[in-house]
Structure P
Amino acid sequence: MYDVAVIGAGPAGLAAAISASKNGSSVVIIEREPELGGILKQCIHDGFGIIHFRKRLTGPEYAEIFIEELLKTDVHVLTSTFLLDVRREQGFFTLTLQNEKGIFSIRSKTIVLATGCRERTSRQVFIHGERPAGIMTAGTAQRFVNMMGLLPFRRCVVLGSGDIGLIMARRLTIEGAKVIGVYEIKFEPAGLLRNVSQCLHDFNIPLYLSHTVSKVFGKNRVEKVEVVRVDRNLSFVAGSERTIECDGLLLAVGLIPENELAERLSLQIDQVTNGPFVDQYFMGTVEGVFSCGNSLHVHDLVDYVTWTGFEAGKWASEYAKGKLKVQKRVPLKFDSSLQYCVPQMLSFPLTGKVRIYFRTKTKLVNAQIAVSQAGQELVSKKFKILRPQQIEFIDVTPRFEDEPLEMSLKHVSSLDEREQPFKSLVCIVCPKGCEIELYGDASNPIFRGYSCEKGLEFAKQDIINPRRVLCTTVLTKDARLLPVRTDREIPLESFEKVMNRVKSIVVKKTVRRGEVIVENIENTNANLVATATLYNLSGGRTNVEARLER
């Protein structure tokens with residue numbers, strides 16, 4: 001009998017298992033893939049850990065730090081293990097599992113769902129045409145390129161401007177493919193502005209807003225697609241159709257929380273987030289079942305995913321010990337300016353501060369969000385800008401038992417009328433993604449819109465000599481790919497020559513995360529370093545198995 005069973009070993013699951021174990025509970029973590037880390041294994045780009053670690057890590061680096069922390073605990077790790085069934089009986093949960101040892105059952109007092117999310121497919125966006133090869137989701141393409149070393153197409157169109165699609169548009173370009181354009185049906189990008197900037201603008205990839213793909217042509221392989229402009233009602237504009245020759249269509253049309261298990265356990269599902277309704281303890285409408293990460297609602301930052309995992313693991317542990325008892329629940333209310341809030345309900349008795357995540361329906365400038373209870377304002381928070389693409393949060397300490405919290409837009413104002421900037425850029429120093437505008441003379445510009453000195457320095461450097469960290473992969477002697485990056489930013493104009501050098505590298509020995517693969521690569525003053533640890537090349541074991549033996 002375990003106190004806590006964590007389903008899924010991505011960033012949320014790892015955090016939940018670590019948190020519950022450190023809180024003194026017996027924990028098992030169940031992962032269907034051979035390796036821990038979830039989707040982070042194939043996310044070789046940087047930008048992870050900006051909040052949690054105060055630095056930009058790649059996905060493999062971020063995951064490996066938590067995997068190493070997990071393996072220091074007493075958590076029972078089950079990889080390559082499938083959950084066949086789960087049911088609640090006599091106050092605990094019975095989980096039926098299958099792996100190489102056969103079919104077996106375990107019992108747990110609580111369950112933490114950390115199953116992540118999945119991508120919408122072409123069938124879910126109703127594209128007309130045949131089903132030729134060359135149509136795939138951005139995540140599938142990411143796995144092909146970053147983990148298998150395969151380039152799925154040479155000339156492609158990207159449908160949708162979700163973050164994974166933007167990131168893969170850049171990745172494919174770096175690897176030598178031609179990305180003809182990104183087509184977004186809405187009138188603004190679906191992904192974060194900093195990703196639009198560093199993934200599209202950096203590589204001159206055009207973004208077509210209010211456009212979509214209406215048809216696919218080709219029987220064996222994609223040969224061309226038809227794109228069309230849409231109006232504000234998302235209806236096709238007659239006469240705007242045009243065809244584009246290509247051999248691939250990349251889909252980045254949204255993510256959906258993976259909640260088959262939540263539905264099987266009869267949890268109430270929020271029709272907006274597509275994740276379970278939860279309280280401030282991340283417990284759903286069935287006692288003892290907790291949810292976190294992207295299975296709860298789709299996050300734009302892994303740091304927030306990790307935080308929800310830590311919280312869900314801690315409170316699952318407390319519940320297993322009998323220290324968390326819920327007597328009453330009331331809904332968390334919000335006004336029409338917000339898409340949703342998480343948590344969706346408040347449980348009593350209260351235990352202190354509550355963090356509320358939210359998204360707005362539209363872009364709001366100079367906004368103020370207030371939280372009140374029983375007619376009394378408890379807290380308000382000002383935001384320079386709120387965007388639907390970006391999750392924000394507000395912390396509040398409720399004062400009254402049994403009374404619901406209410407969130408509302410207290411104040412919003414429009415931008416000041418002023419001269420138009422001659423150039424604008426998006427800062428990528430931190431998650432805020434400040435829109436920095438340049439005014440006056442190009443030889444001596446005035447910068448507006450930055451919120452810190454680092455942002456100002458970034459803007460000054462970026463207009464003269466844009467520099468970025470290059471993230472890619474190199475071959476190893478057993479044909480596995482090793483994710484690598486430059487240990488500092490290099491000029492964008494040097495990416496091509498560095499990639500030509502990268503393609504000739506074959507790693508022939510075991511390497512550890514952070515180890516230098518090539519010093520001063522192509523005279524950029526940057527070293528090429530490993531962003532993951534590879535144990536025992538050609539040894540036939542997974543990294544988890546090798547780590548457990550050490």
Structure Q
Amino acid sequence: SATVSAEIPDGEPVSSLSDDPDDPTDRDIDGDGNPDDPTVTDFGLPPVMPNITVLKIDTFNDENGDGEVQAGETISYTFIVTNTGNITLGNITVTDPLVTVSGGPLSSLEPGQSDSSTFTAVYTITEEDVQNGSFANSATVTASVPDGEPISSLSDDPDDPTDRDIDGDGNPDDPTVTDFGEPPLAMPGITLQKTDTFNDENGDGIFQAGETISYTFIVTNTGNVTLGNIEVTDPLVTVSGGPLASLEPGATDSTTFTASYTLTQDDIENGSFSNSAFVMADVPDGEPISSLSDDPDDTTDQDSDGDGNPDDPTVTIIEQIGSVSLLKAADSPTFSVQGEIVTYTLTVINTGNLILQNLVVTDPNAVITGGTPISVLNPGESAEVTAEHQITLQDLERGVFINTATVDGFSGLGEVTDESDDPNNPTDFDANGDGEPDDPTVIELDVFPLEVEVNQMVTPNGDGRNDFLFIRGVEAALNNSLKIYNRWGVVVYEGNNYNNLTNVFDGRSRGRSTISVNEYLPAGVYFYIFEYQKDQKNITDKGYLYISK
């Protein structure tokens with residue numbers, strides 16, 4: 001509105017608001033009786049024009065820092081969303097069919113505003129992408145419009161000046177393209193490691209025929225192309241698992257393929273088991289490739305198939321044990337009559353893992369009556385040998401008969417031997433230190449002579465007869481003492497607790513008055529005094545004895 005003012009001669013000035021002649025309302029705003037409608041120029045309402053754009057910016061992440069693109073490396077994306085319309089937009093989201101977009105939704109964005117921090121994404125490069133030489137895709141931004149339908153737009157690559165409008169919304173929509181350069185020359189490669197584990201099924205720590213070796217196979221794609229239809233075969237075992245559908249460059253598989261082998265006695269005799277497996281794979285647009293397995297524990301790394309990969313056979317070293325055990329048991333624990341026959345059962349056991357041959361059992365104090373020699377004895381098997389001994393008067397006088405047998409034979413490692421053990425004796429003394437118990441077999445003889453009698457002849461010539469002074473029934477002569485004099489009355493031997501075993505007179509001088517101690521006495525006549533207690537009586541036996549060479 002405008003205001004008009006005027007002066008009146010000899011009066012007060014007057015004024016009035018303007019009136020719009022196009023407005024028939026004719027309101028009197030200032031109350032002066034004149035219409036005062038404001039003058040209104042009508043421009044009309046501007047049209048609502050919502051619009052939105054999104055830029056998708058890529059960054060290649062060279063994780064291993066080699067300057068090359070490999071499968072498994074990544075591309076990071078940032079998204080710049082701009083409200084290019086004339087109305088505030090809400091509930092703004094960004095989606096991408098090939099990646100998962102993080103962030104959002106953005107609650108609102110006013111006209112002319114941009115957002116570059118809310119939305120991000122990461123894509124993992126595949127071998128196919130590398131071979132294609134690039135990776136391209138588009139994202140989509142969607143927003144709500146007040147009192148209107150939602151709007152959307154495809155992303156644009158700001159590095160692409162083409163500015164195609166794929167969705168026809170008037171905004172450029174070039175896909176974001178990450179260029180990897182020329183794809184590398186296809187160089188397929190594959191390796192196979194074969195690892196062995198011995199299964200000691202019976203838990204005795206010894207390799208035996210019938211026990212098994214388990215194998216695991218580690219397949220690695222050492223080339224730069226994805227391999228397919230991967231199979232592992234082995235000429236000596238059946239491989240379980242597979243085929244493996246695909247394996248990308250650098251990838252390893254250690255769970256698909258397994259195998260088991262059962263040891264034979266020939267393997268044990270050889271001391272090892274060795275073999276190789278074979279891996280084969282298909283190459284896209286190329287010939288299949290293959291490689292022999294390698295033993296990761298063998299540092300030789302020979303390349304027997306000439307493919308540039310180590311191909312040592314997998315060798316399981318088998319510890320060989322050649323050992324034998326001999327048990328000797330009598331048919332009765334006690335005897336009492338001269339002339340009785342003691343029958344022995346001698347059990348020969350192969351306690352190793354090698355075949356034993358030509359086993360011979362000998363016994364210095366018994367007659368072998370059957371079962372030896374044993375031509376072949378397999379591991380874990382046993383064979384019986386019999387022997388006999390006739391009880392003698394000397395056995396009865398000693399009150400006990402003790403003896404030991406021996407077994408000798410051969411294995412693939414050489415000679416094996418063992419002294420017999422009495423299975424009824426829990427002491428299990430190991431006399432020869434071979435790890436096998438060697439308790440002698442003991443027979444108790446429960447009859448002693450009624451009389452004590454000194455044998456008056458000593459012939460210390462080593463022929464096994466009368467080599468020492470034998471006192472019959474000495475077991476019954478308690479607290480005994482023996483003195484021997486030469487013809488001049490000089491004591492040439494003196495001792496207590498004479499026992500016919502470890503304390504004996506064997507013709508050598510051993511007396512307090514003797515000058516040449518431990519020298520054999522000259523042949524001749526000597527005098528003895530043997531004192532002892534028997535039947536609660538003190539008894540003295542004396543007489544002459546003769547030493548003869």
Structure R
Amino acid sequence: MKKYIISVKSLVFVALATTLGGCTDKFEEYNRDEYALTEEIKKIDWIHLKAFFPQMEQSIYYNNSKGNWEFQIAQNLNADMFSGYLTPPTPFNNDKNNINYHMMEGWNQFAFGMYNNNIMKPWFNVKAETLDKKESLNVYAISLILKVAGMHKSTDLYGPIPYSKYGLGGTTTPYDSQEAIYNQFFTELDEAVSYLEAHLAGPNKDVNSLGDSDLIYGGVHTKWLKWANSLRLRLAMRVSKVNPSLAQKEAEKAINNAYGVFTTNADNVLVPTTDIGHPLIVVANAYGDSRMSADMESILTGLKDPRLSEYFSKATDKDENVNGKYKGIRQGINMKAKDLRSGYSTLGARFDMSKRNITPITLMTAAEVYFLRAEGVLRGWNMGDTAENLYKKGIELSIEQWGVSGANAYIENDTNKPADYTDPKEKLYDKPAVSTVTVKWDESASNEEKLEKIITQKWIAMFPDGAEAWAEFRRTGYPKLFPIEVNNSGGEIDSNVMIRRLRFPENERTGTNKEEVAKAVQFLKGKDSPGTRLWWDTGTPNF
């Protein structure tokens with residue numbers, strides 16, 4: 001089994017070890033379905049079965065190999081930018097790239113194959129070995145939760161993806177609509193919860209089948225149940241505008257489950273980076289390709305957020321108007337040379353290179369759950385408390401999570417607002433703040449004003465996971481972000497509406513699966529374009 005896993009990683013390296021601008025070489029080889037079970041895999045024992053779980057856990061926020069450029073093109077040069085979190089100072093591809101909406105095929109298709117090969121494939125193998133064995137259904141349940149946690153990120157990038165028909169054989173694989181995929185997510189979470197509850201109610205409730213092979217919770221079933229419920233709440237909120245009744249049903253189901261949702265930072269989903277290292281730390285420090293965004297500067301400095309020094313460090317640029325200050329970079333500007341802004345704010349002290357094997361990857365937090373519940377109250381759902389209390393608790397837990405103080409004063413501040421942005425290097429990129437949101441809760445405010453507070457604070461709390469932040473920005477329009485200045489999309493993306501999805505991979509559009517891709521386009525609200533909205537991205541008012 002170990003030999004099998006190594007061969008897969010070798011295939012990834014051979015297929016994709018190229019420069020960032022040319023990552024399409026042999027992409028079809030990497031992206032093809034490899035779910036067919038070999039005779040060796042059919043004979044795996046429990047020890048070998050466990051090897052699939054670290055692979056899945058380390059691939060939700062990609063950290064499954066030492067090639068950190070893989071994370072860079074799968075997420076950092078996509079969602080981490082589109083979310084408003086980070087901006088590279090680097091003029092990739094002669095300054096025509098995703099940052100200014102000249103969409104790079106080699107960057108944009110990598111995540112598609114990565115999720116298939118590192119989430120769907122190992123899950124398929126776990127399913128084959130466990131689903132029909134009563135004594136191993138608890139293990140299958142955990143694999144289902146990981147599958148949903150990973151693949152919701154894939155569908156939230158592309159929309160329709162191959163899902164329900166994955167692993168059924170043949171030379172082509174049909175795509176499912178995003179609506180069908182989300183419905184299956186909820187069904188799969190039902191299944192996972194029922195298997196775990198049955199295990200905990202049975203004679204083998206104290207048997208820990210995974211142990212240390214589960215990098216996240218060490219095989220503790222009650223913790224997995226909490227994550228399943230919390231994940232259900234996240235996905236319920238995602239569909240709240242497109243299917244409000246389903247969203248409420250699923251959200252209240254999550255809250256009412258006997259094992260509950262996340263309530264403390266001890267519940268947070270953390271993946272250790274001991275063996276490989278945190279990929280964002282490497283991209284920001286070793287590569288020098290990730291810096292604070294102008295949006296982060298505007299919001300964090302304007303609100304005087306106590307987490308600012310944990311997230312980012314002060315600029316080291318020689319310009320006296322920049323040095324020693326928190327300075328971000330606007331997206332979609334003309335990047336003339338990397339060294340022009342490489343001295344702007346990089347990541348904070350806990351993201352120093354010396355801590356790349358200490359700082360864990362965070363997949364979901366209790367703070368996020370409290371913000372989800374707060375929004376649920378605005379939507380008329382039974383979330384167990386008031387929106388104000390849940391909102392405040394979310395802020396408190398996030399500040400606690402980052403090990404800083406000042407939560408009470410921050411929560412009660414009703415004067416600090418996002419700051420105007422200035423770029424001392426090129427004044428033409430100066431921009432007034434696009435929001436006047438404050439932190440303090442105002443019960444007399446409209447639901448829209450309350451939602452902006454909730455999502456802005458959730459956006460801050462979810463850093464640095466740009467995938468989730470970008471999804472919530474697309475769903476709600478919050479926080480308000482600076483539009484790009486230079487738009488090289490050829491009219492495909494509206495600078496004010498901003499990018500909504502990634503195009504289907506080139507090898508899928510032109511290869512053996514092209515007929516299925518053509519069918520998948522019919523599930524979209526328009527053409528296969530980065531300007532086309534996803535199913536849950538309605539573009540309609542929030543209330």
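Bear in mind these aren't lab numbers, they're just calculated from the coordinates by the rules spelled out. Fair warning: this is a prediction, and the values are worked out from it, not measured in the lab. Cβ atoms are built from the backbone, for glycine too; each structure is taken alone.
So Rg and Dmax of the Cα atoms in Å, computed for just one structure, reads 22.3, 69; which one of P, Q, R is that? Mind showing how you got there, number by number?
Values: P: 24.2, 74; Q: 56.2, 199; R: 22.3, 69.
Answer by label: R.
Suppose relative contact order in percent (Cα under 8 Å, 6 or more apart) works out to 7; of P, Q, R, which structure was it derived from?
Among P, Q, R, the structure yielding 7 for relative contact order in percent (Cα under 8 Å, 6 or more apart) is Q.
For which of P, Q, R does FRET efficiency 1/(1 + (r/R0)^6) of positions 69 and 501 (r between Cβ atoms, R0 = 30 Å, to 0.05), calculated from the coordinates, equal 0.85?
Going label by label, the one that fits is R.
Out of P, Q, R, which has the highest value for distance in nm of label points 7 Å out along Cα→Cβ at positions 213 and 237?
On the way: P: 2.1; Q: 0.8; R: 3.4.
When distance in nm of label points 7 Å out along Cα→Cβ at positions 213 and 237 is computed for each of P, Q, R, structure R gives the biggest number.
If helix-only ellipticity at 222 nm (-39500 (n - 2.57) for each DSSP H run of 4 or more, over all residues; to 500) is computed to be -12000, which of P, Q, R is the source?
Only structure R yields this read-out.
So if we calculate distance in nm of label points 7 Å out along Cα→Cβ at positions 157 and 205 for every structure here (P, Q, R), which label has the highest result?
Q
Out of P, Q, R, choose the structure whose coordinates give log10 I(q)/I(0) by the Debye sum over Cα atoms at q = 0.14 Å⁻¹, for residues 165-332 alone equal to -0.87 when calculated.
P
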